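Just so it is clear, none of the values below were taken in a lab; they were calculated from the coordinates. All of these numbers come straight from a predicted model, not from anything done at the bench. Cβ atoms are built from the backbone, for glycine too; each structure is taken alone.
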Structure I
Amino acid sequence: MCKEITIHWFRQDLRIEDNPALFEVSEQGTVLPIYILDDEHSGEHQLGAASRWWLHHSLKKLNESLDGALCVYAGDPQTILVELIARLNIKALYWNRCYEPWRTLRDKKIKEALRAHGIDCQSFNGSLLWEPWKVLKSDGTPYKVFTPYYRKRRLTAEPPREPLPKPDRLTLQRDTSCSLTIDDLGLLPKTAWDIKLEPHWEIGEEGAQDKLAKFIDNRLADYKEGRNFPAKQSVSRLSPHLHFGEISPNQAWYAAKSLANSDDLDHFLSELGWREFSHCLLYYFPELPNKNLQPKFDRFPWVENRSLLESWQSGQTGHPLVDAGMRELWETGYMHNRVRMVVGSFLVKNLLLHWRHGERWFWDCLVDADLANNSASWQWIAGCGADAAPFFRVFNPSTQGSKFDPTGQYTRRHVPELSALPDKYLFRPWEAPCDVLKQAQILLGETYPEPIVDLKESRVLALEAFQSLKGQR
């Protein structure tokens, strides 16, 4: 008699430890571990270029952890799963849930179809501290403001589950006849632009655990204040590892809580809470990536200007902190959170370009591009989302630079053509006297661009545009 096999379908849980579905399936007998690249259902939310690069290397690391047994496919998951079930003696299919709208619709259909044919289909929570439907307001509606949402979760919701250990035993089955190789997925770019990303990351479960440990040991104690300064190493940089599931939020939560309580710890846990809040928003408002959460912004007078957009994308705006952030993104696939707010505000308020332009660029360039976080954050900075920053709150990049990069260490690293400019003029090079510019070997308009927009004038135009929405709902 052929042995019965249970499939574990890896998705955004590319790890062995604290993997609820894998832990459960390890108790069922022989396991066929699979990954399916689904570019058919994702539509406009196919993985961006930086994410595809990360995924390639993450799958390689996962395959090493599984002793080369990971089976890889590409195409429609339901078709692939039905074929596997028909060809192999599959008795069950387990996975950890994903929460993007296109995935939840797809997964529901798969689960219904396979259960109708007698296949045991089970899903688990391996990505969030709490399920989106676990905490609602007293009237049964979802929260749109973070503070009461997070307060209720911390005070009344069940604590997050404790992390699970690595399975004691894992009997693995290989599909030697039909599985692709990871290289066959074609995730790497055709040109070698990804080489510049490699020095900045240690991809995979082991790298994620190492980063978490170093953050807790060396950086958490300065998190509350230090996280505002992009030159400091006071942030965790765990976001891509969390997105791809190389580490779970439960592991991060309990590893941090193992320390004594502090304001720094509370701020770190609240950032994990913001991640949860974003996923809840996407779950209950599936059009979040494309549609303003506040309908009055549907009539906002955005402008279309390809030249301004390209200057922003390439870090050639003439505003040093904005350019530093956009170049950090291009060089590393990441941007410091404080600077993300500054470049986002600059795009939607100083340039009056639609937040969707920023959302799409970040989606393609960020290694931590996450549909929930990316959409909710861009709507937040644009003033049209949940618990949003008021539109009239405009981050002045010159003031932000002087305050949060006072020695210019971050800005000079990413905008080296300004490295010789004195601190006094670093964030306002257009105010520097000619002799100062000459001594710093800067020729505005040639070695570094003139500002593409005046900060004061553009702020006035932004507020006028916002005033046009008055009285609208």
Structure II
Amino acid sequence: MTERRTKIVATIGPASEDPSTLGRLVAAGMNMARLSLAHGPLEETLERIRRVRAAAEDANANVGILADLPGPKVRAAPFPERGVYFVEGAETELVAATGARTDASDWQRIAVDLPSLVSDVQVGDRVALGDGGIQFTVEAIRGERLAARVLTGGNVRGRPGVTFPSSRFTAPTPTPEDLRLLEAVIAAGVEAVAVSFVRSAADIDAVRAAAGADPPMLVAKIETQSAVDALDEVIAAADAVMVARGDLGIRCALEDVPHYQKRIIHATVAYGRPVITATQMLESMVQSPAPTRAEVSDVANAVFDGTSALMLSGETAIGHDPANAVRTMARIATRAEREFDYLGWGLALGRQQVAETRGAPAKVRITAAISAAAWRAAADAEATAIIACTNSGATARAISRFRPTVPVLAATPSLRTARQLSVAWGITPMLVEPRQSTDDIVWFAIQAAVQHGFVKTDDVVAILAGAPDEPVPTTDVLRLVRIR
């Protein structure tokens, strides 16, 4: 059981896909691997899934896999491997990509995956690459080319997203390509799927309907103003949320992003969902062995905000030392957690739960009440740990949202649930055999905790469980047990 409670999601790419580096990422503290389906062929992603599984098995570690659907995002054709630097004030041009594998971009000519580029874009429009750090203004339309000037320069590599004024495009989520990829990654057994450019709960509902009877955990990426405006409905429809600050900062006022981050994190945790804070967290470590002071503060403040997990993107996908980036993030998070106001968070959340569950279904009210009681009881009894007996992971996530000071152990018979909980704050999964009675569930969960060395004789533990034979499983049992 690690000291760090905030989880780390690391993006796997060319710099980290080999078995040796994947092993180092797991050892450094990667809890979940993110695979972006916007880059490279599907076969490449499927091979990375196999390699992540092998690395986790070799390390006897619990590592989940998050497949990130591309969504209706327009991308540039690949830039050279070493990247291209755009100089402020320089001229370049944008053209529609042909769709051929030979399509490429450089500082003079950017090929864009948008056949209607010339007809959709107007003179005076601003165009951004990647997370918006590099921007152009369109100065003229010359036949099939857009003449543009660099407003803010910088280095770019890979296949960055290309962002135009939002009024120009209304492509739906999920796209037909999203649905094709969804089917493939579900067949490959991923634990979670991220849905890009969510605008409403209906987008999540559409992906869930397409995912079949036993869908993976669906992560709503909040990167549009529409999703922020419909935040409660989106969170309720999703299983987890990602604060996708890159595109959010392009589509919303930049000065609003820190405030949206706090609002999204707190609302998501209150719903009992994991929340991942993402984009440019340690961006300088793509090339540098150490982060900037501002980046360290950014990571720490996300922990103070209450985030469940922190995500690395280019730092591990194309960075020069992916494992070092994970180790660095782990150290920052661990240090920040020592300053987190656990008691204040739990008290505020407890009051909020009382208000928000009025009129809710009985199962929701019972789970909210029993998890709040477990948090208080564990503190009053000076418990060593809280054990949540769970099939789906919902019980463990319900107690996790109170951010208890003691470890939360999730006793589950489901390997899939254990891996999904790898992105939930403060939870250490334990695989146990399925049992037929509440007494057996509780007894064998305690036994597993002792065998793993998480608790010992004379320790007091708080245990959450429910009756396994109920038509609608509900967590309605709280026990305080002294281990003998």
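Computing mean count of other Cβ atoms within 10 Å over residues 186-193 for each of I, II, which one ends up highest? It would help to have the intermediate numbers written out before the result.
Working: I: 12.1; II: 19.0.
Ranking I, II on mean count of other Cβ atoms within 10 Å over residues 186-193, first place is II.
Which of the displayed structures (I, II) returns the greatest value of distance in nm of label points 7 Å out along Cα→Cβ at positions 314 and 378 on calculation? Can you show the working numbers first?
Details: I: 2.1; II: 3.9.
Largest value of distance in nm of label points 7 Å out along Cα→Cβ at positions 314 and 378: II.
Compare mean count of other Cβ atoms within 10 Å over residues 50-57 across structures I, II and report the one with the greatest value.
The maximum falls on structure I.
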* Structure (I, II) behind the derived value 86, 50, 47 of Cα extents along the principal axes in Å -> I
